[in-house]
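Structures for review follow.
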Structure 1
Amino acid sequence: MRLGEVATRLGAELRGNPTIEVTGVRGIEEASTSEITFVANPRYAALAKTTKAAAVLVEPDFPEIPAATLRIKNPYYAFAQTLRLFYQPPAYAPGVHPTAVVDPTAEIGEGAHIGAYVVIGPGVRIGPHATLLPHVVLYPGVQIGSHFFAHAHSVVREGCILGDHVTLENGAIIGADGFGFAKNDAGQWTKIPQSGPVKIGDRVDVQANACIDRATVGATEIGSGTKVDNLVQVGHGSRVGEDTLLCAQAGLAGSSVVGSNAILAGQAGVAGHCELGDGVILTAQSGVSHDVPAGKMVSGSPAFDNRLWLRAVTAFQRLPEMLKRLDRLEKSRLEKQIGKGEKE
């Protein structure tokens, strides 16, 4: 594909030779003279001057460099779009594998690919153009919209409801029992029935081995456009808004509420019954045990305002030095007191 065609498809301003033949996309340090790369982080701006890439995706006001540039408002998103021009994922032809077990009461839309050893239970309804790869299991009563894509070994439990364009990566579990137990009079933990389903909106991606638990009562809800990373735990009865990111190993205890356009970075945790407003950011490994107002960025465990936390971390690193200084001042003070006493 020629560079001029790439620019046209992306809607980018091209500064350079439009006839350059482009064969793919690669990182800025590895790209060859036939590949496109990008700069979205200022840390890599200097590398743009020395890259061997055929062209670099940059913001409109990026300085001129030896390589051709594709100037566009959001270079990182444009990079993703460029990848789609060159990378074609595997295609799965419509049809049902002979080893699949599909209950006769299940309704499956047109164009579906049902892979080997898939199990689809009674009363399941799936919209058109679904892809279910080997060993996917849909329990009874599951309702799913169009363009569902389930990778191998993902599971959707009974009664759960998924919207359109939902993707489940390998081992994702939707609707497993929430962690609900109560002690009886003998002091033994007894299981509380988890009767409520998981409800997932449109365009939701759930990455590998993430778990979204069903609710004790009501429902666990994930809003449209939200992305759930690998090994994330969403506890029973939690509610997550739209276009929120739950990054790797983040955890929501039961009945947590997270607003829209929020970000929970890696290993962030939220205690049960806490509410995080729209646009909240929890930095990596932060722990929240209280409500957080909309738009706040918090850090640490227990988490507090990010700017104050940065100052606190800086002070923490200086504690040994400050302690030595305090010891010297205290020693000097005592010596002065002793000297004064001797004079008297």
Structure 2
Amino acid sequence: MDSRDRVLSAIFLEEPDKVPTLEVGVSNIVLKKIFPSMSEQRKPVILSKLGLDSLVIWPFLNDKNNKQVNNNQYLDEFGRLFTKKISFSMSDFYLQGTLNSPERYESFPRPDPYDPWRVEYFKKYVKYSKGKIFLIPCCGSVFEVAMEAVGFVDFFKYMQSNPSFVRRVIKDHADYTIACGNALVDAGAEAVLDADDFAYKTGPFISPKCWMEFVFPELRRVVENFHKKGIPVLLHTDGNIRLLMDGIIKAKIDAVQPLEPTAGMKLSEVKEMYGDKICPIGNIDVAYTLASGTQNNVIEEVKDAIKNAAYGGGYILGSGHTIHDSVLPQNFLTMLNAAKKYGKYPIKMAEIYEK
């Protein structure tokens, strides 16, 4: 199998030739410590050579549409205020929402999901990849970006005082996700990702009841749109989402990432309870194991992940968030190498733990 077939097989809960690997982001800082001369153009092929099967790319955000507020701050195309004073290789630091009233929201120009840059960006990376790595574009965010555009406090207040406004904002973001995703599918995308943090490390931002009332209908509508086209939908959501898993399953999401272990997400539980309905992705600890653990720590955690979730197929291995700037390059490589070594089907755990 090639990377595309391997990843799609797992997403559709089938057993590929080996456990696939996927990341929603890989820091250039980390990669340049391995390949000092790495360019953005070479990144997909380099990741493929290292053993990564799939990479999420982000055409739904066009930084060319940012509006500079001052030397350090800017508004993105969704109305979120960021600062460059605190910046990472993959993102700047979110400060607040600016569309904190219905009037401000209505007067702010909506981003164009058909901006030609988005499809051009996707096609550019497809060309860069040379068919070696399976690229999955993020096409939007139903809840997270909507909440951040308005601002956390105001958004939550409006859920009580003006629920129709909140529904309108979430619907607009769902419409954007569908339109942007449809354009990317027409350009050749074979899977899409919705980036939607739903939870803190301790539990959901909003109650499961409110989530089902406000978020679920639009998330389900997004998924239905792509399923009619034969396109699977992946969900990226950090935090402890245990209380939302039944709703995520009901929305027919095909795969969920990253199952953040430091937020208490247990891979074995997700596989046991939902493994016949959804493909779990990730769960290798970034906060400790990949950022400061030993290579042996990484190997043992990869073995445990394979033991807990790879049986019968339907699991994709990866970090419990992203390969961010603080990840040790040798640990990233060790994770990928361990996945290749121990993730071959049929998996015999007795043999793995003897090695």
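No value in this document is a laboratory result; all are computed from the given coordinates. Given the structure is predicted, the values throughout are model-derived calculations rather than measurements. Cβ atoms are built from the backbone, for glycine too; each structure is taken alone.
Quick notes
- If distance in nm of label points 7 Å out along Cα→Cβ at positions 113 and 137 is computed and equals 2.4, the structure in 1, 2: 1
- At a computed 0.50 (FRET efficiency 1/(1 + (r/R0)^6) of positions 41 and 153 (r between Cβ atoms, R0 = 35 Å, to 0.05)), which of 1, 2: 1
- Read-out helix-only ellipticity at 222 nm (-39500 (n - 2.57) for each DSSP H run of 4 or more, over all residues; to 500), computed value -5500, structure in 1, 2: 1
- Calculating distance in nm of label points 7 Å out along Cα→Cβ at positions 185 and 241 for structures 1, 2 picks out 1 as the one with the greatest value.
- Each of the structures 1, 2 was assessed by FRET efficiency 1/(1 + (r/R0)^6) of positions 57 and 329 (r between Cβ atoms, R0 = 35 Å, to 0.05); the largest value belongs to 2.
- When Cα extents along the principal axes in Å is computed for each of 1, 2, the one that comes out at 64, 45, 38 is 2.
- Entry that produces 20.1 once mean count of other Cβ atoms within 10 Å over residues 65-72 is calculated, selected from 1, 2: 1
- Each of the structures 1, 2 was assessed by relative contact order in percent (Cα under 8 Å, 6 or more apart); the largest value belongs to 2.
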